[in-house]
1. When distance in nm of label points 7 Å out along Cα→Cβ at positions 58 and 74 is calculated, the result is 2.6; to which of the structures 1, 2 does this value belong?
2. Here distance in nm of label points 7 Å out along Cα→Cβ at positions 42 and 66 has been calculated and equals 3.2, so which of 1, 2 was it run on?
3. Ranked on Kirkwood radius over Cα pairs in Å, which label among 1, 2 comes first with the largest value?
4. Using the calculated result 22 for relative contact order in percent (Cα under 8 Å, 6 or more apart), pick out the matching structure from 1, 2.
5. When helix-only ellipticity at 222 nm (-39500 (n - 2.57) for each DSSP H run of 4 or more, over all residues; to 500) is computed for each of 1, 2, which one produces -27500?
Structure 1
Amino acid sequence: MATKATSPLDAGQVMEINFQPFTPRITVHSEHELTVEIVSGDNVGFSDTVEYEAVKIRDNLVLLSWQEHIGSTIVHVLDFYSMEANTVVTPAKGGVMRLKGRIENH
């Protein structure tokens with residue numbers, strides 16, 4: 001019988017990712033829900049609470065994805081060893097953004 005995988009992220013975990021155009025703060029509420037807030041840069045003040053999926057690729061490497069209520073899709077590869085994030089965003093308005101930033105745990 002298959003068991004449901006648990007999230008490699010912990011409830012209560014808070015991290016900020018410093019990208020060049022903006023900095024999101026990600027607050028994990030549970031195995032399936034997080035809040036993303038833009039705390040500086042482009043779109044500062046944006047906030048959304050969404051369902052997410054996080055998959056452990058290997059120790060200290062997590063694939064994190066969600067779709068915001070406005071329609072944007074976000075996919076992060078979070079390397080907790082180097083504390084770097086590689087991210088692809090497909091904004092609701094169209095196009096693709098590829099970003100690299102530093103992870104800071106709070």
Structure 2
Amino acid sequence: MTHSVVHLLGIPFAIVAGTGAGVFALLSWGIFRNSPFGTAIALLSVGMVALTIYHTMLLVAGPESLVLHVLRSAANTIVAIFLGLLILRHRQLRGNRSGGDLAWTD
């Protein structure tokens with residue numbers, strides 16, 4: 001597969017940007033670990049790393065690799081679990097609203 005200059009410059013940019021986003025997500029998880037959304041932030045960190053690997057491999061290997069299909073499926077599963085956790089946590093917080101002071105436990 002022949003690559004243009006834009007593709008070749010995009011690979012290091014994708015790696016650096018994805019790594020930075022993953023590090024910031026992990027730092028955010030360290031801060032919000034005991035908050036109601038700590039588990040969701042941890043899953044978001046894993047999802048960001050998986051999507052970074054997927055998009056980098058997509059630029060390098062092309063779109064028809066079996067590994068890319070498996071990685072895309074795993075990333076979509078992580079996003080679905082992330083959204084499900086957010087919905088469950090929202091319902092828990094809404095149910096506890098009448099209790100007054102909310103205790104953050106995860």
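1. That value comes from structure 1.
2. Going through each structure in turn, the value belongs to 2.
3. Going through 1, 2 one by one, Kirkwood radius over Cα pairs in Å is largest in 2.
4. Values: 1: 22; 2: 34.
Value 22 for relative contact order in percent (Cα under 8 Å, 6 or more apart) corresponds to 1 out of 1, 2.
5. Here the read-out was taken from 2.
No value in this document is a laboratory result; all are computed from the given coordinates. This one's a predicted model, so the numbers in the text were calculated from it and none came from an experiment. Cβ atoms are built from the backbone, for glycine too; each structure is taken alone.
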